[in-house]
Structure 1
Amino acid sequence: MMSDPALQLLGVGLLAFTRIALIFVQAPIFGSNHIPNPILVGCAVAVTASMFPHLPIPADMPVDLFPFFGALLTQACVGLVIGFVSFIIIAAAQFGGELLDIQMGLSSAASFDPASHGAINLLRKVLFYTSMNLYLIVGGHHQLLAAIYKSYEVIPLTYFSMSGDLAMQLLRLSSDLLVIGTQIAAPALAALFIAQCALGLLARVAPQMNIFMLSFPLNIAIGLILLRLSYPLIMRVLGLQFELSLESLLQCIEMMMPLGR
């Protein structure tokens, strides 16, 4: 199948496009549901075309149809790993917003989001857009494109390996998602915890008061005030984590490098 030079070039383009397309499925900005699928596919094609002249033809390029499908699957796995690592910080911001929505009682006020085709909690949406804007400000999309180009220099177009080090790195990044999300929501969560303890003591001292109904506006007020006061801290944490995310992304790419290369 791939013995003809034109078919080999076509195969290289398809392998490169598969990696980039699977990265864009999850990556910040590109993988957002706010971007229509035809535009997303066009962006993947444009990036593939820009990198295509620098891509060598692999020495082990499959010559038959089924091995070529296997090579496409390897590139899909590479793209999923890179896309997952690049999206960790955005997911952590959403997790922090979800924690605040639950503790403040805003889960019942979820609104329909046309982009995600479902109901999204308010503060989760706010922190999502905050992290996406900060990602653009720090040039995260440019760093992602540079990391994609680096991946073509390190990982051949027909290769993928899930080593033990890579698996542990992905598990560590997944646990960091919970830690970062908790750090983002920590000031408001601590204030809400203190408020709940105070309301519990007040309920014991004055049982005739309707503490349950009082807690709803109080929790929302305390949570919003602390969220506003902690916003500079949130921006600093997210900015630092975006820098560390690039380092983690490059480390994961190097961990997928073939042995002896």
Structure 2
Amino acid sequence: MFGWLKRRKRRRIAEQPWPAQWSQVLTLNVRQYRVADEQLRLRWQDVTRIIVAEKYWEGCDGLAINDEIRVTIAAQAAMMVLGVQDFYFDNVRTILIHPAFQRATMRDGMVVEEGRPLAGQAWQGGPVVLSWADVLAGARSNNGGRNLVVHEFAHCLDGLDGEMGGNPVFDNPETAQRWQQVCSREFEQLGRAAIAGRRVLLDHYGASSPAEFFAVASETFFEMPERMQQSMPELFELMVEYFKVNPDVKGWGLRKR
């Protein structure tokens, strides 16, 4: 019953007129939206509306939350679930936004460590914490393949199995096994590159743990799909299988589950 009520509520949200100023925000702040075809844009708008409506948005350190902030962040998160039906990051309730990076580590909304620069965090069962300055840097241009929203919300997807351990849930066990094989190999190669100080496609931060590898690989998938497909074709195809979109083709090759 509750699932039916939620779906009805979401249909009503999606049926609301799309604000013209929101299109302006997406055109300015989300570069992937600029090249999407009309069909994909309509889907993008529906998912964005629902994420905006369902999350609790809180500004920190004096930041006043407005539609630009909500829509920019929601649209980047929406990009990750365009090919998925009836999922809008239901496991994320609260999004905390700071004006710029902070020097603290948060857990369940509480400061647990001072002094370390922090652009964003995502905790199992807790809020997503984002720096607005870093959100814009990753959204408006190709920021070296980095996208803070994609990175942190990838952790939220990773945690759907109860643990943020770098093992996203696939539709079948064969694909999950292939993910383990390919990612173990790529993770080891990235670790060797990081130790040697050798630049490769993925950010060296992905070598710190399997969870960070998945988050960094997700950033690269959405930010530099052409390069990822060329240099890491097996990982790229697994990402296509997981996200149900192919950002390396016109119209993104949307594949609905």
Structure 3
Amino acid sequence: MTLHIAQITDCHLQENPNTPYKGIDADAHVDQCLMWLRNYGPVDVLILTGDLSNFGSQAAYIRLKNKLKKLPYPCIWLPGNHDNAATMAQVSGQEVGQLRVLDYEHWRLLMLNTTELADGCGGGSMSSAQMEELKQVLKSDSKTPTCVFMHHNAVPVNSLWQDNIMLGNSKQFNAVIAAHANVKAVVCGHVHQEFDKLIGGARFLATPSSAVQFACEQKEDKVQEELGPGLRLFSLLDNGQISTNVQRLPKHKTSQL
């Protein structure tokens, strides 16, 4: 049976919903994504891959939790560099700082925390303990097709400023992934743009933000003002194959950049 996954990332909800994020209404944009999902076909799980609040605000997490209550399927929260993992865990009731394993009939999903050893500029890493745990989890089952979800990008996206704040221990992480042929995809947020690159047997995927999008291949950050929110959809097939696409939505009519 096909496993259907939706991914929303980089919501950047402010403490006060009336405070703009880079000129847009971040709450209205995530509402658009959730409304679209409610009218969409089958989804088994929604995965939110970090930077859910712009400043780790408890009020923002509570608003998000109330928004997600309207969905009839589980919603998995991951922390990003803008989040406060402890506050997120308290509000969501999830162990967001831990490596989490979700097993389905034909697939295994791994949720990672990449906010350790933050550099203060946006970069983050996996802890050495979680890296070791990842090795053990993958070693324990080398056959089941596996997707890894995390916040930071583990491979460069050819934007100088973004590649300076990617996963800090990406070399070690990518060696672990390359050693396990059953890892079919590594999925992240963080870069506010679409990215899809096959490296070895794994697809490295990044997803547009529900808030604003950054232009690709830039030396400095540049918002693509014409683009509205985005999300990604996955169909994980019984034979270990992945079908995925990005769904883009129109910018909220009150957004002003």
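Every number here is computed from the coordinates shown, using simple stated rules; none is lab data. Note that this is a predicted model, so its numbers are computed, not measured. Cβ atoms are built from the backbone, for glycine too; each structure is taken alone.
Of the structures 1, 2, 3, report the one carrying the highest value of percent of Cα pairs over 19 Å apart, for residues 133-220 alone. Please report the intermediate quantities before stating the final value.
On the way: 1: 69; 2: 42; 3: 38.
Comparing 1, 2, 3 by percent of Cα pairs over 19 Å apart, for residues 133-220 alone, the maximum is at 1.
Output the label of whichever structure in 1, 2, 3 has the greatest value of distance in nm of label points 7 Å out along Cα→Cβ at positions 45 and 213. Walk me through the numbers before you get to the answer.
On the way: 1: 6.1; 2: 4.1; 3: 2.8.
Once distance in nm of label points 7 Å out along Cα→Cβ at positions 45 and 213 is tallied for 1, 2, 3, the winner is 1.
Ranked on mean count of other Cβ atoms within 10 Å over residues 5-12, which label among 1, 2, 3 comes first with the largest value?
Values: 1: 14.6; 2: 12.0; 3: 26.8.
Biggest value here belongs to 3.
A value of 1.5 was computed for distance in nm of label points 7 Å out along Cα→Cβ at positions 53 and 77; which of 1, 2, 3 is the source structure? Could you put the intermediate results ahead of the total?
Working: 1: 3.3; 2: 1.5; 3: 0.8.
Checking each candidate, the match is 2.
When relative contact order in percent (Cα under 8 Å, 6 or more apart) is calculated for each of the structures 1, 2, 3, which structure yields the highest value? Walk me through the intermediate numbers first.
Working: 1: 25; 2: 17; 3: 22.
Sorting by relative contact order in percent (Cα under 8 Å, 6 or more apart) in descending order puts 1 first.
Given 27.2 as the derived value for mean count of other Cβ atoms within 10 Å over residues 205-212, which of the supplied structures 1, 2, 3 does it correspond to? Please report the intermediate quantities before stating the final value.
On the way: 1: 9.6; 2: 18.8; 3: 27.2.
The structure behind it is 3.
Assuming -16500 is helix-only ellipticity at 222 nm (-39500 (n - 2.57) for each DSSP H run of 4 or more, over all residues; to 500) as calculated from a single structure, say which of 1, 2, 3 it is.
Working through the options, I get structure 2.
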